[in-house]
1. Which of the displayed structures (I, II) returns the greatest value of mean count of other Cβ atoms within 10 Å over residues 176-183 on calculation?
2. One of I, II was used to compute mean projected area of the Cα convex hull in nm², for residues 272-335 alone, and the answer was 5.2. Which one was it?
3. Using distance in nm of label points 7 Å out along Cα→Cβ at positions 64 and 320 as the calculated read-out, with 1.6 as its value, let me know the right label among I, II.
4. Out of I, II, choose the structure whose coordinates give P(r) over Cα pairs in 5 Å bins from 0, in percent, for residues 72-159 alone equal to 2, 12, 18, 17, 13, 11, 12, 9, 5, 1 when calculated.
5. Among the shown structures I, II, from which was the value 31, 25, 21 of semi-axes √(5λ) of the Cα gyration tensor in Å calculated?
6. Any idea which of I, II comes out highest on FRET efficiency 1/(1 + (r/R0)^6) of positions 96 and 208 (r between Cβ atoms, R0 = 25 Å, to 0.05)?
Structure I
Amino acid sequence: MVDTLRARRAFASDAAAASGLSAAKAVWWTLNGLAARTVVRPSIKDGVRPERISASAPSRQQVTRAWFEAFTKDAADIRSGLYPQTERIAPPARALARAIDFLWDAVAVDRRRRARNGVEVRDEAGSPAFPNYYRQNFHYQSGGWFTRDSARRYEAQVEALFSGTAGAMRRRALSLLARALRSRDQRGLVIVDAACGAGAFLQDLKATFPRADVMGVDLSPAYLAQAQARAGAPCAQANVERLPFADGSVDALTCIYLFHELPPRIRTAVAAEFARVLRPGGVLAFADSVQAGDRPDLERLLQVFPVFFHEPFYDSFQGLDLEQLFADAGLVQEGEDMAFLTKARLFRKRTPDGSGQGGDASWVSTTGS
């Protein structure tokens, strides 16, 4: 009883710390984002196909309520002991340097956006190891996925874009995964973060499952180096269309913000590959942008996003039936969660009896905003 009370107090303390750090992050990255917009003064007129912007603008109250929900859910999961508090505040000098670098690069990003040049990096990344769809300046970012500078500033870019909620939104997938695995002995579990990028979510996985075998996979050597340094987990360079794992050898996969940057036919191949490497009863924790109809109050933000950022496959993702896509590959959806502009889902690989259940799934609840 004493240990239980002590644990509850510790979790409550962690949640309070997380809330304080989230508030600080929110203020800091909101200011960064406002500064960037002041510098470049973006306009829908500069974008592609502005006639597709049909939804009315959400009110400030609607955006604030949805934005705040990400922090609330994150703190609640930390308070319950589902996963630890992992956010960190950079030292002032480093934070200021990152902000200056972010703003300086925002000018270059805006120049590409106005010129609608999303393939500047193509000639620089001519290796046959990289498929054509990958060799682009997604988000018009400098260096695409191919340079150390891009990998280093990626987290600052997404946090500024989403006003400090990027980590909290990603952890909706961590929440689903932690619930699915909480009765399992971590020792011997193999958990793979597919397309781990710069390693922010990989770091969360490593902290949540310290006794499991956690590793990252990504196609970019520059981003892999950043991920390994950040998370302290082993990483492997590979295309997610051909993962370097034997059939049925992985207990859990995670995939964060990948599918909206894949062409439709590649999504089908990747879903099949995920199903191949998962053991029967294994789980996939998946998170990506909300889709059309998920957040009617924020629909305009979804329409504006591909206008301001080079996202050539985002429109096709908006209408994609993800539940059916993964069901066709043999993965059954068990739960979902949503916060602000991210929707997370949990899928389980069907067992030999076709049930799709690898254990007690009574915890699963479908939640939304």
Structure II
Amino acid sequence: MLGQRLRLARKKAGFSMRELAERLSPPITAQAISKYEAGRMMPNSAVLIGLGRMLDVSLDFLTGSQVEALTGVEFRKHSGTSAKDRACAEAIVTEQLEDYLTIEDILEIPPPADPFGDLRCDHVGSFDEVEDKAGALRRRWDLGLDPVPSVTALLEDRGIRVVAADLPARCDGLACGVTRSGNRPSTETVVISVRTNVERRRLTLAHELAHRVIRGTGRPELPIEKAMHRFAAAFLAPADHLRAEAGFRRQRVPYRELMRLKHFYGMSAAAMLIRLRDVRILPAASVEYAFRTYARSWRTREPEPMADNEGLATFERPRRFERLVWRALGEELISPVRAAELLKRSLGDVEREIRGPLDR
């Protein structure tokens, strides 16, 4: 386990074995690092502390026993995402999952029931099937057709762990399976980047949700990522509900109305334009014209972005892990010091939260 973690942390930091050995204190050889990563030798405590400090990872990450491997990793990334970016993202996610799964074990929380059941499929053959899958999941979860107030809370309530992480700039999020050590059952998680705006976060969560339901398309003319985009948009803005809001046939949608729709459904303006085209409210020519003219910058710069403390954005933050830490602290299963470590807050902050405001 330590060897895998050390290799991942080294790639995250961008060091070769030789570069890491040369910078480390106390000094060791590149051959020693190679043996650590291969599991043929274990570092002593001083070297272990030095490795954690140099690679900017915790000792819990290097020695953790909860996460054996991330599997089926599906990145929401930009074209410029590098191997180092991917290694960095996986290291960050692994470290946070170690804490998450540890607190669940402390509280003896049983594994969640499968939230998807027979909705999972290996292939979809058309965009209509993708739309049907999004609608079927909404029905399974009794969501009706109204906008989802918080995609994050919805997934957490269904037993899907959502982790907000400071991912590399070119990575918006990822979904993955988690193989656990020992006889613990495998699980799943969805990760979002705290760097992105709320609109993109919601789309990313719905996109990664799609990866958990649909494994592939089986058709080269139906690229998997386009299918995932379509699922995400259909999940956030069901066709029938959108037609009731915007009408069945339009030649154009004024800017102000488009801004209302994007805030109402909690998705980006560019995604809303495409959704209006996909459900045939707007003709394709009108949407193409928009992206050539007034909307040409919308794919990279969000118009009138949702503020973090307004509307749907108010609720779009993972809260379950924090709730579990406070519960474990309240049940005296962990100390305030351990709670501060898990919450990445100072001990003083945690102690103030324990005692509450002082009377003055």
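Quick note: the coordinates plus some simple rules give every number you see, no bench work behind them. Keep in mind it's a predicted model, so treat the numbers as computed, not measured. Cβ atoms are built from the backbone, for glycine too; each structure is taken alone.
1. Details: I: 20.1; II: 15.0.
The structure with the largest value is I.
2. Values: I: 5.2; II: 7.3.
This value belongs to structure I.
3. On the way: I: 3.5; II: 1.6.
Only structure II yields this read-out.
4. Values: I: 2, 12, 18, 17, 13, 11, 12, 9, 5, 1; II: 2, 9, 13, 16, 17, 18, 16, 7, 1.
Going through each structure in turn, the value belongs to I.
5. I
6. On the way: I: 0.25; II: 0.95.
Largest value of FRET efficiency 1/(1 + (r/R0)^6) of positions 96 and 208 (r between Cβ atoms, R0 = 25 Å, to 0.05): II.
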